[in-house]
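Multiple structures are listed underneath, in structure tokens.
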Structure P
Amino acid sequence: MDKVVVGVDAGTTAVKAVVFSTKGEILLTAHRGVPVEYGKKGEAEQDLNAIWQAVRECLTEVTGQLADEQVIGVGLTGQGDGAWLLDKQQQPLQKAAIWMDGRAGRRVQEWQDGGQGRRVLDVTGTTIFPALAPVLLSEFADQDPGFLDSIGTTFHCKDWIRYQLTGELATDYTEASRLFFDVHSGEGHNAQLAADLGLEKVLGTLPTVLPAEASGGTVSEAAAAATGLPAGIPVAVGMIDVAVTGPGLGAIDDGDAWLILGTTGFIGTLLGSVDERRSELSMVLATGRDKQVLEFLAPMTGTPNLDWIRNTLGFEDWSVAETEARSVRPGSGGVVYLPYASPDGERAPFLDPSASASWLGMSISTKPAQILRSVYEGVSFSLVECAEVLKIDGDLVVSGGGFRSDLICEMLADTTGQRVIRQDAPEAGARGAATLALVASGAASDVKDAASMMVTSTSSFEPNPANHDVYRKAYDVYRTSRDALRPAWPAMRDLRAASDEQDQA
């Protein structure tokens with residue numbers, strides 16, 4: 001009987017369950033969409049029960065197709081940040097305010113001006129933004145003075161899924177770092193920080209922090225009946241989605257680095273301690289391995305930019321869109337796209353809740369293909385800037401849905417002059433989660449051993465010297481024009497809000 005592990009990746013718009021062999025082969029995959037609900041004040045929310053239903057359906061689909069395979073463990077990952085709250089009966093207190101939520105944008109500026117933002121940075125290594133859990137909790141508490149008293153548990157997306165599978169409440173070090181965890185000592189939450197933020201009541205709602213590869217409980221009889229998983233198998237604690245890709249790529253040691261391009265971007269590197277961080281504009285997560293931290297930048301300039309322009313220009317197929325983008329030369333005929341299209345603004349490599357997308361350099365002779373290509377270039381330039389801030393040299397190891405695009409990989413290599421190495425197999429998040437499940441199940445001795453079992457093939461993209469100078473000039477214009485426009489962004493946001501109000505009147 002062949003042994004297999006299941007990796008569950010609860011992303012922002014889709015949940016996936018992937019069955020892997022213990023040699024890293026993808027055997028089965030199931031996907032379900034999960035809607036995001038947007039509000040008039042910048043809200044971006046999801047229903048916790050809808051997420052669990054999607055997970056349950058995915059698991060039922062893949063387990064129903066297994067023959068003689070033996071599932072030995074489950075690994076979990078999910079979208080990070082936001083406020084994922086249970087009440088005193090351990091039922092959802094409200095819909096989750098997810099990482100895209102922008103309702104607390106003004107509070108970010110208030111905390112920056114008042115010193116709270118600096119306190120959060122000093123203790124947790126995190127630069128504040130509107131959807132960071134402490135910022136959202138403070139916003140909710142101001143709206144309802146009794147709100148904090150109603151919270152039973154404060155945790156995160158993948159922790160909710162594990163609770164449904166096992167009945168156990170826990171989280172890992174990477175997710176704990178998004179609240180009050182002291183990344184300098186690596187020894188727990190800082191009560192003084194919580195008090196300084198007026199959130200001391202939240203401390204009693206935080207679950208136990210466990211290593212990501214530890215067992216966070218076993219599949220209950222009820223969950224087994226609902227999903228088809230065997231009762232009693234371990235469910236690994238897991239990690240936040242941006243961090244879990246590291247084990248799946250074999251990035252475990254200090255100095256290892258990788259990039260992800262999904263709904264958001266991610267550029268991160270592992271460091272021996274927070275004292276080695278390269279930028280105060282970055283975010284830092286404890287990994288649970290002594291004082292090691294993952295320093296990263298997570299720009300909001302991800303694949304939604306590409307989805308939007310493809311749909312706007314009427315390309316039904318990605319390959320057709322990319323062929324059209326290749327029909328014009330690097331530099332897009334002087335058209336520059338600023339990819340700050342998220343309703344939440346931008347958080348890396350700078351923090352600005354008012355950040356807005358725009359095109360520059362167009363004329364009546366501009367071609368649709370140049371507009372299209374400029375979006376690819378703008379998304380690529382955002383990643384290049386973050387890699388420069390973190391001083392990542394050597395090969396650029398990449399993963400994630402956006403990097404399925406050869407054009408993006410080529411632009412990244414040509415602009416930086418560094419070779420890009422892409423993992424060929426899809427489902428990098430689920431692979432990383434499954435890697436941790438191998439350890440939790442006892443099939444691997446440690447994370448490094450598990451990563452060697454799950455290794456997959458890669459493709460490489462060498463820099464094209466002929467394109468380098470063009471892209472560097474375009475990249476310089478991208479940064480210069482962006483910085484020049486930043487003072488106008490708040491007024492642009494105000495105009496947008498006023499127009500929305502008129503439309504709704």
Structure Q
Amino acid sequence: MTSPETLSAAASAVAFTPHFTNRFHSLGPAFFTELQAAALPAPHWIGVSQPCTELLGWPSDWWQQPGALDAFSGHAPWPGMQPLASVYSGHQFGVWAGQLGDGRALWLGEVQAPGGPLEMQLKGAGPTPYSRRGDGRAVLRSSIREFLCSEAMAGLGIPTTRALCLVGSRELKVQRETVETAAVVTRVAPSFLRFGHFEHFAHHGQPAQLQQLFDYFLRTHAPECADAPNPVTAVLARVAGQTADLIAQWQAVGFMHGVMNTDNMSMLGLTIDYGPFGFMDGFNPGHICNHSDHQGRYAFARQPQVGLWNLHALAQALFPLMPTADSDADAAAEALQEALEVYRERFGQALLSAMRAKLGLLDTLDEDGPLIDDWLRLLAKHQTDYTLAHRRLSHFDPHQPSPAEANAPVRDLFLDRPAFDAWAARYAERLKKTPADTSGDRAVRMKAVNPAVVLRNHLAQTAIERAEAGDFSEVQRLQQVLSRPYDEPSKPADADFPPDWAQHLEVSCSS
């Protein structure tokens with residue numbers, strides 16, 4: 001991709017017309033409001049994700065198709081698109097917030113991709129009945145962050161909604177802390193259903209609609225649960241397991257979501273709604289990436305606990321669907337609680353497995369848990385750079401006569417060298433207990449799970465500032481780098497320490 005002017009003027013020689021359907025539309029008006037997008041004036045392309053394009057099975061030049069820019073900036077939908085905003089509710093910062101809904105997102109429909117149906121949404125396409133007095137717009141700043149992080153998470157192998165493309169407008173101004181330009185990002189996922197969709201109908205006393213939504217989810221996304229003795233607990237256990245796996249991957253890579261409200265929790269265990277997220281620089285378990293989170297509810301170390309809290313809220317919403325909800329409420333509640341135990345079991349196993357891989361431990365020994373815990377404590381004590389420490393640890397050689405000197409690149413990250421040396425001696429002895437595993441093989445494995453590049457705030461901020469000045473090349477370059485995060489980048493600064501000014505960056509819920 002080059003300049004937006006070049007992109008807008010390009011024309012595809014091959015006709016391309018995707019086929020859209022929308023199974024969610026069949027649920028009826030109790031679940032959504034149909035409406036058209038509010039078009040971006042004078043839209044221009046900012047970025048297109050080729051990995052997401054490949055996921056859809058679309059030609060690489062689809063965005064050059066006549067009408068593509070209009071379709072993804074809200075001017076004129078493609079044939080088959082049925083724009084709608086869905087209604088949901090939820091708990092925000094642990095407090096019941098009542099009715100919410102797609103306040104600035106529009107479902108467009110589903111396309112049949114090689115791996116199955118994928119839904120598409122425009123985010124920032126104008127007000128809906130659920131905007132709660134908001135303007136329904138997304139600013140360029142937050143849209144760039146979502147576009148980049150959606151694809152970065154996919155590159156890391158972490159379940160996520162995807163971002164197909166990003167469109168901006170120099171003419172549409174919106175007021176946040178300051179006046180900013182607007183943008184629209186197109187999101188892609190197998191489903192955008194959230195915990196909050198079920199909470200809405202449960203809390204508003206609409207059991208028929210709750211059952212209808214559950215049946216829809218069972219039919220379209222969890223058919224294997226339909227034949228279970230109790231499909232409700234089967235679905236809850238499925239969601240609990242997927243959520244546990246997801247949050248374990250967040251913790252392992254040092255990712256902080258920032259706003260883990262129940263309306264931001266995916267029924268498919270996907271990372272969804274990229275607001276004030278962050279990747280860890282110096283490791284601090286108590287770090288709060290969201291400047292609006294004054295109580296620290298969503299601090300890094302609290303994410304696993306919040307995940308379980310949110311699942312309890314989902315279980316409460318599903319309670320009316322339990323066969324014995326009326327005749328034996330205690331038994332129904334106990335069965336739901338038992339389904340939630342999947343989360344505890346899966347999370348611990350998934351996180352320990354991920355951390356073993358990050359330390360290159362090929363087999364399983366009882367000492368691994370304490371070794372990993374002490375490694376994390378060491379990182380926290382010195383607030384050592386999380387990504388760099390694991391990447392450099394990939395080159396650790398336990399067989400050198402002087403391990404301290406041989407492993408200087410990782411050792412030098414710690415102010416207290418003797419503390420590192422004490423842990424490194426234990427680590428070296430642990431690695432030697434797998435004599436068939438060579439340092440070379442281990443380095444290859446560790447580099448495949450310890451990224452060289454993550455979307456640190458300063459990288460995103462640099463791309464944002466250039467884009468605000470009309471240069472979108474850094475957005476496009478960074479998206480390509482982040483799609484291959486385990487490769488050494490051609491620009492060393494992408495994988496280096498954050499600059500001093502990055503310490504003062506703040507992200508909040510104000511986008």
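Every number in this text was worked out from the coordinates using simple rules, so none of it is lab data. For clarity, every value in this text was computed on a predicted model and none was experimentally measured. Cβ atoms are built from the backbone, for glycine too; each structure is taken alone.
Consider the structures P, Q: one of them gives 2.3 for distance in nm of label points 7 Å out along Cα→Cβ at positions 127 and 343 as calculated from the coordinates. Say which. For distance in nm of label points 7 Å out along Cα→Cβ at positions 127 and 343, the value 2.3 is produced by structure P.
Name the one structure among P, Q that semi-axes √(5λ) of the Cα gyration tensor in Å of 34, 28, 22 was derived from.
Working: P: 34, 28, 22; Q: 38, 31, 20.
The read-out was computed on structure P.
Taking FRET efficiency 1/(1 + (r/R0)^6) of positions 143 and 199 (r between Cβ atoms, R0 = 25 Å, to 0.05) as the criterion, the largest value within structures P, Q is that of P.
Each of the structures P, Q was assessed by mean count of other Cβ atoms within 10 Å over residues 239-246; the largest value belongs to P. Tell me which structure, out of P, Q, gives 7, 26, 30, 21, 12, 3, 0 once P(r) over Cα pairs in 10 Å bins from 0, in percent, for residues 175-430 alone is calculated. Source structure for this number: P.
If distance in nm of label points 7 Å out along Cα→Cβ at positions 231 and 439 is computed to be 5.8, which of P, Q is the source? Derived from Q, not from the others.
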